[in-house]
Structure P
Amino acid sequence: MNKINYDIKVIDNFLDKDDYNELCKLKFDINFENEFKVYHNEINDNQIICSSIDENLLKKIHKKYFSKAIKILEELNPKKIHLYDYSDFTIIITKKNSKFPIHDDTPNKLLSGVIYLYPEKNSGTSFYSDKKGSEKKTIEWKPNRAVFFSRKERETWHSYEGDGLNNRIALVYNLMTKRIKEVYKAENKNYLFGNFRFKINPYLFKFFNKNI
């Protein structure tokens, strides 16, 4: 078996207490049919691209935590810093019995991060050395714990799921790019095959709950 050959950065109490509490107090629809409910929010220094939460809150957390996130990217993958275009703050509600399959993240994510919000106890994020789930390493759930990594094509395998008892609410914090071709150049990976995966995997997950 191959060992996990990518870095994972874990930071407890990532958000200031007031910001954490404000995010936890947001009201969301919990009566949804799908396994996951996703609330997208995208922003850069010039404008809000899209928002499903209070725009002032979105502006505040972007302004306050961007420098922290870019330093993490510089530590994990400095070759990608110049590709940054915008930030993604997405709140994901995972139903208690749902599981997101093992995946390596899309190439538009320069830095992938998740901050565990609530409840007090749930399932964390698991990382693997391959798509089969070898060498499992789980970063346990702890409220306001952040987990970051910089994705690499067919290497940064990970998954998450509910704990069977309660819904899992987390804030995903990604530094994003639109320059996909340059991502594959920085990763020294094949752009044509990688971009094909990037385009087709959302459909495979939607209809078959799987990816390639």
Structure Q
Amino acid sequence: MASLPTLPRKYHAASIWLLYAVGLLPAAWGFWLGATGRLPGNPVKEFEHLLGLWALRFFIATLAITPIRDLFAINWVRYRRALGLLAFWYVLMHFLTYMLLDQYLNFPAILVDIAKRPFITIGMAAFVLLIPLALTSNNWSIRRLGMRWVKLHRLVYVIAAAGALHFAMSVKVVGLEPWTYIGLVALLLLYRLVRPMIRGGRGGKARASAFRGQERSA
């Protein structure tokens, strides 16, 4: 199988920062469209939806790193942390847009929303689960927690599934787009379950390799 050209190591850090910059462009573009009155319908809702959708996309990209490496021998592990943190920042912006621009910090109304609207309940639960992952996405936490860090960050699969469900339940009609994201997340979860069988006895070595790869990533 033909492989992609390897990026020289001296460009790794720059490529990661470039990913952060490019990854935040959709949020900046959406904000500019909203601020200039170019978003259709309710601009706050549209911006909120855009942020949530990009968060889900970055979750899927994060989870796809391992299958891409396993199946196509393309090693983009160095970008996994950046993709995961981009997902977190988009979720945080999505949350803040809901709290500040949609609900104007009306906490009684927000609590009613969380209690009575299941898709918001699921979204809030996913956001809470995501916080410790974002806080421990650094080399110090990896060294401090050891293999417990790997177990903690497996929550990303639960969070991604909750995100896909949150998105599907938030739209009036569950059409092709929500089902596409649900299908992608389901495939990635399925791969996570069958990966030990596919890789045979290499599971322990793979986990150790993934752990070392995370520690080396920027």
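No lab work stands behind these numbers, since they all come straight from the coordinates. Quick caveat, the model's predicted, so the values are computed rather than measured. Cβ atoms are built from the backbone, for glycine too; each structure is taken alone.
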- Message: With distance in nm of label points 7 Å out along Cα→Cβ at positions 29 and 197 as the yardstick, tell me which of P, Q scores highest.
- Response: Q
- Query: A value of -25000 was computed for helix-only ellipticity at 222 nm (-39500 (n - 2.57) for each DSSP H run of 4 or more, over all residues; to 500); which of P, Q is the source structure?
  - Reply: Q
- Of the structures P, Q, the one that 23 was derived from, the read-out being relative contact order in percent (Cα under 8 Å, 6 or more apart): Q
- Query: One of P, Q was used to calculate mean count of other Cβ atoms within 10 Å over residues 77-84, giving 16.6; which?
  - Reply: P
- One of P, Q was used to compute P(r) over Cα pairs in 10 Å bins from 0, in percent, and the answer was 7, 30, 35, 20, 7, 1. Which one was it? Q
- Note on the structure: When P, Q are compared on mean count of other Cβ atoms within 10 Å over residues 101-108, the highest value belongs to P
- Which entry (P, Q) yields the derived value 2, 9, 17, 20, 20, 18, 9, 3, 0 for P(r) over Cα pairs in 5 Å bins from 0, in percent, for residues 45-140 alone: P
